[in-house]
Structure P
Amino acid sequence: MKIDSLVRPKGILLDVDGTLTNKQRVVSERTKEVLAKISKKGIKTGVATGRSYASLAGYILPLFPPEALHIVASGGQIVSSRGQVVWEKLIPHEKVVFLAKEIEKRGAYFIFGQKDILYASASVVPNLLKHPWGIKADSANTLKDWSTPLISVVSINDGVRNFLGSQKDLNAEEIVTGYKPAYFDITAKGVNKGTAAKIWAEKQGILLKDTLAIGDSVNDIELMRVVGASAAMGHAIDEAKKAAQITIGTSEEDGLAEYLEKLLG
């Protein structure tokens, strides 16, 4: 399908890492300019990301209008640019505590968000605080209630894979990209970017068939399958390219900005 053949969308959902940002985790000036133009055209635009709101609050979401809605936490939550929660599906406190203990027992580390703070295994916190986006982070041991829409697991191994595979009441997805080590995102059963997109569109007053999704990884595939138009980044995994209607340029060559400029005119 050619770029010109795609009808101008009423809604746009953008993956963050490797789509909105490049390998250096930077949003280019050209991309920022395109986002501003889209906003002025009245097209409902937001991110659809595995990241929690806490990861996005300082750098990514300020690029969007305050009232814009975003799918975060791999579909476990929908928030405004300012962090107002309009929908969420939480993993209960007791389950999160259980998972955290079992994950650490197997030599991996957990991270989850609540409001604008990431909570994590104590040894991971220093690295989170060094993130260029100015992320707030603390040890989860300071919390009383650990309920959250998403748990991420890093430094994974086969022991962790086998354990998470046994948790049938959850959705545990291994995320593989070409620019950082593999990790797991855990959400409640039946929750992903695609299921959240249906709620996102309804709250925007638009139809999924009038929505464009752009991404590069395995957790973008469910989203690509439910929207009317989809594009994969040039560096996307093969499965994402097969799920999308077209493939565009890479994040290193401003592929997203170039595509949106041509699409929107």
Structure Q
Amino acid sequence: MADISDVLSQVSGLVAGFAYPNGTAQPSAAGAPVRTYPGWPAPNQLETDLRDGIVHVSLYDMPGERRLNEFIGQPWTVTQAPTHTLTATVAGNVVTLAGTVSPQNVLIQLNGQDYIYTAQPGDTLNSIAAALSVLIPGASSTGPAVTLPAGGQILARIGGIGSAFREIKRQEKHIMVSVWAGRPNLRDAVAKFLDPRLADARNLLLPDGSTAFMVYERSNNNDAQQLSGLYRRDLFYAVRFSTTSTQQVAEVIAPVINVINAQSGQTIFTKQL
């Protein structure tokens, strides 16, 4: 679930990436060494760094927010597709399991009837085969192989576990990106470097897989503390982002079709695919 702390962290990461495109071991591309972080500067550290020519870039969320309308229906979005570490191979009337055991659903369909077992963390290929053989009438298992009654129509499928999220609310917050420097020329150089790059960023990918939209609003210089050797420029942005709910989701491996008479409402037939 994304919140304003994730937004601030991502923007701080953008600032660091712009200032140090070749890594922090290389000189800053912004015209001066830069420290960036969410929150307000620690006074003692700020004073020491400004004296040494280091520029601080802090990120702060302004009070208040505006509620935005969510997507209609609040649809789910897949963030991690299911992975398959197991395989199930059909040869004649024998289904053989292979691969690495992890929580997945294993299906064997015999003559249109589905039998599903969910692999547990402590399972082995042999124990999964044994569990399936118990579920299926007339079946038996030897090691990782399940032997089914001869002459039947057999299908085998593996269903993985993925994750998905949906938006539960959306809001607009205003953030302030402050450039703190010990000299006005350093302040101006770093702010001039960052301003167009941040304004052009716009889309921010957040840790939960959702995307925030950032729009430039305004900027101003603040020289109220110049007698103390402190020069600041504030860049203001509006950020629209979603709060999401995330959950694990199982891959569909046993779909069913129901055909219903539109006039009577009676089921004409049901077919397992």
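Data for the structure
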{"read-out": "Test item: mean count of other Cβ atoms within 10 Å over residues 213-220 calculated as 26.9, pick one of P, Q", "value": "P"}
{"read-out": "Identity of the structure behind 2.1 (criterion: distance in nm of label points 7 Å out along Cα→Cβ at positions 45 and 149, calculated), options P, Q", "value": "P"}
{"read-out": "Identity of the structure behind 19.4 (criterion: mean count of other Cβ atoms within 10 Å over residues 29-36, calculated), options P, Q", "value": "Q"}
{"read-out": "Label whose coordinates, when distance in nm of label points 7 Å out along Cα→Cβ at positions 109 and 197 is calculated, return 5.4 (choices P, Q)", "value": "Q"}
{"read-out": "Which of P, Q leads on distance in nm of label points 7 Å out along Cα→Cβ at positions 21 and 125, largest value", "value": "Q"}
{"read-out": "Source structure (of P, Q) for Kirkwood radius over Cα pairs in Å, computed value 23.5", "value": "Q"}
{"read-out": "When FRET efficiency 1/(1 + (r/R0)^6) of positions 77 and 189 (r between Cβ atoms, R0 = 25 Å, to 0.05) is computed for each of P, Q, the largest belongs to", "value": "P"}
{"read-out": "When FRET efficiency 1/(1 + (r/R0)^6) of positions 117 and 237 (r between Cβ atoms, R0 = 35 Å, to 0.05) is computed for each of P, Q, the largest belongs to", "value": "P"}
{"read-out": "Highest-scoring label, criterion being distance in nm of label points 7 Å out along Cα→Cβ at positions 173 and 253, among P, Q", "value": "Q"}
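A short reminder: the numbers here are calculations on the coordinates, not readings from a lab. Predicted, not measured: the structure shown is a model, and the values here were computed from it. Cβ atoms are built from the backbone, for glycine too; each structure is taken alone.
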